[in-house]
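J.: Given below, in the form of structure tokens, are the structures.
Read-outs throughout are calculated quantities, based only on the coordinates presented, and are distinct from any laboratory measurement. Keep in mind the model is a prediction, meaning the values are calculated, not measured. Cβ atoms are built from the backbone, for glycine too; each structure is taken alone.
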Structure P
Amino acid sequence: MKSKLFAPTLLAVIMLFAACDTAKKTAAEAAIQGAQTAYSAVADQATQYVPDQAKDVQTSIQAAKDAFDKGDYSAALEASKNLPEKIKALAAAASAKKDELTAKWTEMSSAMPGLVAAAQTKMDAMSKSHKLPAGAADNMASVKQAWTDASAAFQSGKLQDAMSKASAAKDKLMELQTTLGMKPAA
């Protein structure tokens, strides 16, 4: 009698474990897929503005996928548990960085044209008296080109590149102002 019950009982236990394993597999697969979808929605902005944090999230997603691929569904589920919060924090950080760069750009773009115009006015006055310092014209051309490049980068949505180029333009302008005997802009 015991041997007749043993086989069905063993089969029931195996089916129970298989059902649990299938449930973990399904849950892990859904969690990983959800994380990948959520990350895809913010990936471009995140990699542009907060690349280190984006790489961390990518690494976490990959760890969950690796555990899943090895058949360790519990580990995959555990690895993907914090991904929604990480992705939400990543999106917030990217948005904050974008807002910060936009504010800096707005400030710089309102100041630079006036500063360049003041330096150009000083150069024009010095040219009339034939006392323009050597290289001043080339420096002014360099400032204007750097600002044009910064503006183009901003127009194409590359805020970090725009700010980098704008800072270079401002540094060149400060050098030019010193050469012209002007008080450099702060």
Structure Q
Amino acid sequence: MVQQVLEATAEMLGLSGYAGLRIEDVASRSGVNKTTIYRRWPTRQELAAAALAFVAEEPPLPDTGTLRGDLLVEAERTLAAASSPVGRGFLRMIQTERAEAEVEALARGLRERVVARRTRLIVRGVERGELPAGTDPRLLIELVFAPIFVRLACLREPVEASYLARVIDLVLAGARAR
């Protein structure tokens, strides 16, 4: 039951955005009574947050033996998620409805979880001696992953694996050179 509701919510968010999310539509799409949905998720924001966490479920951190390899796996996963129909819907929702306080809170929560996850990759790279001590993990993460979203959301251009590798190589070379 929970999975059906969260999948239906994610689909509805992707189709209608946050402003168009109606519990009645989720109930109809999932085959679950709306009172059951309200009992578990009393507010639309709680339901949307649960759906976002469900579709953004984190696989284990990659551990390829190199920071470059780990970042490449993480970037490929990010690209695949952001390119999926649900991912594209969430990106559109965040872009168009960010001024809505509830949507901003959802986006901020997701961003904080993702940054914390990716920070562990950078810290591990510093510990292995692949990057100098004092490397700013958040800056490095932003420099690696922002181009993916610029290409997908702003430019609407494809993102190839070779592009991901070039971005990662350039950012790591710069981080090592400082």
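J.: Which of P, Q yields 2.1 for distance in nm of label points 7 Å out along Cα→Cβ at positions 23 and 55, as computed? All intermediate terms of the calculation are to be shown ahead of the outcome.
T.: Working: P: 4.0; Q: 2.1.
Label of the source structure: Q.
J.: Which of P, Q yields 18 for relative contact order in percent (Cα under 8 Å, 6 or more apart), as computed?
T.: On the way: P: 18; Q: 23.
The read-out comes from structure P.
J.: Computing distance in nm of label points 7 Å out along Cα→Cβ at positions 143 and 167 for each of P, Q, which one ends up highest?
T.: On the way: P: 2.0; Q: 1.4.
Comparing P, Q, the top value of distance in nm of label points 7 Å out along Cα→Cβ at positions 143 and 167 belongs to P.
J.: Starting from the value 2.2: which structure in P, Q was distance in nm of label points 7 Å out along Cα→Cβ at positions 87 and 159 calculated from? If you can, show how the numbers build up before the last one.
T.: Values: P: 2.2; Q: 0.7.
Answer for the origin of the read-out: P.
J.: While we're on this one: If distance in nm of label points 7 Å out along Cα→Cβ at positions 31 and 47 is calculated from each of P, Q, which structure is the one that comes out at 1.8? Show your work: numbers first, answer last.
T.: On the way: P: 2.6; Q: 1.8.
Source structure: Q.
J.: For mean count of other Cβ atoms within 10 Å over residues 39-46, find whichever of P, Q sits highest and give me its label. Walk me through the numbers on the way to the answer.
T.: Numbers: P: 16.6; Q: 13.9.
Largest one: structure P.
J.: Rank structures P, Q by mean count of other Cβ atoms within 10 Å over residues 71-78 and report only the one at the top, that is, the highest. All intermediate terms of the calculation are to be shown ahead of the outcome.
T.: Values: P: 17.2; Q: 19.8.
Comparing P, Q by mean count of other Cβ atoms within 10 Å over residues 71-78, the maximum is at Q.
J.: If you don't mind, there's one more thing I want to ask. Of the structures labelled P, Q, one was used to calculate Rg and Dmax of the Cα atoms in Å, giving 30.2, 118. Name it. Intermediate values should be presented prior to the final figure.
T.: Details: P: 30.2, 118; Q: 18.2, 58.
Of the structures listed, the value fits P.
J.: Given a value of -23500 for helix-only ellipticity at 222 nm (-39500 (n - 2.57) for each DSSP H run of 4 or more, over all residues; to 500), point me to the structure among P, Q it was derived from. Display every interim value, and only then the final one.
T.: Numbers: P: -31000; Q: -23500.
This value belongs to structure Q.
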